[in-house]
Structure 1
Amino acid sequence: MYLKQVAADTDSDALRRLREQGGSVPEILHLFAYKSHTRHLGRFVEGVMRGESPLSPGLREMIAAFVSGRNECAFCHRSHTEAAAQLVGERDVVLGAMADYRAASLSEKERALFTFVEKVVTAAQQVRQEDVDAVLDAGWSEEALYDAITVCAVFQFFNTWVGASGVADMTPLEYAQSGARLATLGYAREDESGS
């Protein structure tokens with residue numbers, strides 16, 4: 001991580017528990033723990049990624065991985081691809097969608113959503129009513145679009161935060177462990193109250 005003080009000065013119950021369990025501590029957790037107001041991000045992201053939605057948690061993880069891949073954020077792309085694979089239960093489908101959603105084993109409805117998500121990521125200011133209508137016509141609700149846009153926006157933020165802070169790459173095993181943690185435990189940590 002480029003921010004040595006952030007890496008050195010952060011301590012939280014969540015980081016201590018990971019260390020005690022012998023697991024690796026992804027550097028992004030230092031960014032969350034560094035200031036009291038960033039500790040609250042976990043609860044927000046938990047709502048975005050695991051709250052009630054017409055989009056399954058697995059599909060939201062796929063969107064997060066897709067956005068991160070388009071933004072060339074290897075850390076987030078790999079972490080959320082692993083989480084998506086865990087939640088969807090079909091690793092080949094997830095990997096296929098990350099490589100080329102147009103040729104992947106997705107439904108036409110899912111392809112329409114990823115077409116929309118791709119435009120949101122690459123040209124959000126150029127999204128027009130006809131783009132929204134195409135996804136609605138494919139069978140998605142406005143709530144689903146709202147949730148997809150929110151996942152995109154959140155991961156645009158995280159991709160910037162991770163990239164500019166220099167969060168380090170991890171090994172394939174560490175990504176698998178991180179993905180499993182995200183899939184089973186989610187995003188909120190017990191010590192994020194700010195106290």
Structure 2
Amino acid sequence: MAENDFFVHPSAIIDEGCAIGNGTKIWHFSHIMSGCVIGEKCNIGQNVVVSPDVILGNNVRVQNNVSIYTGVICGDDVFLGPSMVFTNVINPRSAISRKEEYKKTYVEKGATIGANATIVCGHTIGRYAFIGAGAVVTKDVKPYSLVLGNPARHIGWMSEYGHRLNFDGNGIAICPESGEKYIFNENKVNKMES
């Protein structure tokens with residue numbers, strides 16, 4: 001890949017063996033470790049660590065002070081808020097190596113994880129889910145779900161544009177920004193085809 005296909009600030013470190021997509025920007029004091037795959041048009045903020053073998057899709061926004069540990073896979077259009085935290089071991093101990101016990105965490109397309117949230121490893125954050133600031137996620141999060149608190153609890157549903165959905169008696173909600181319609185059925189939300 002030509003050097004000008006993506007931007008790397010001079011203070012950032014990119015280890016050998018990374019694949020970085022066109023249009024991606026990597027800012028001050030960030031470290032991208034070997035084996036990472038970072039998609040096109042991503043923005044990696046200041047003081048970010050991307051550990052070996054992490055996969056980020058296209059158009060992923062990683063805000064300042066985020067560490068993305070081995071085992072994390074993010075789909076396209078994911079937003080990782082400032083200082084949010086991933087884990088990759090359930091029972092870490094300094095004196096015991098558990099590198100063979102890393103658990104996978106999947107963040108599906110369009111999901112948002114708010115500032116200072118913590119994602120306990122081994123779970124899936126569904127597409128377009130919205131994790132509120134400071135939440136501690138200890139289980140899977142359904143697509144379009146809005147979760148808050150410690151431990152994170154489901155409190156509502158969100159549109160793909162990031163607006164709270166209010167369903168009528170027929171289980172239909174309309175995003176106030178996009179006008180797109182959503183249906184609530186069998187305790188899950190799906191966007192209706194237009």
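Any read-out appearing in this document is the output of simple, stated calculations on the displayed coordinates, not a laboratory observation. Since the structure is predicted, the reported quantities are computational estimates derived from the model, not experimental observations.
Can you spot which of 1, 2 the value -21500 was calculated from, given it is helix-only ellipticity at 222 nm (-39500 (n - 2.57) for each DSSP H run of 4 or more, over all residues; to 500)? Mind dumping the intermediate values first?
Values: 1: -21500; 2: 0.
This figure was derived from 1.
Using relative contact order in percent (Cα under 8 Å, 6 or more apart) as the calculated read-out, with 10 as its value, let me know the right label among 1, 2. Provide the component values of the computation, followed by the final result.
Details: 1: 34; 2: 10.
Source structure for this number: 2.
Work out volume of the Cα convex hull per residue in Å³ for each of structures 1, 2, then name the structure with the largest result.
On the way: 1: 116; 2: 129.
Once volume of the Cα convex hull per residue in Å³ is worked out for each structure, 2 has the highest.
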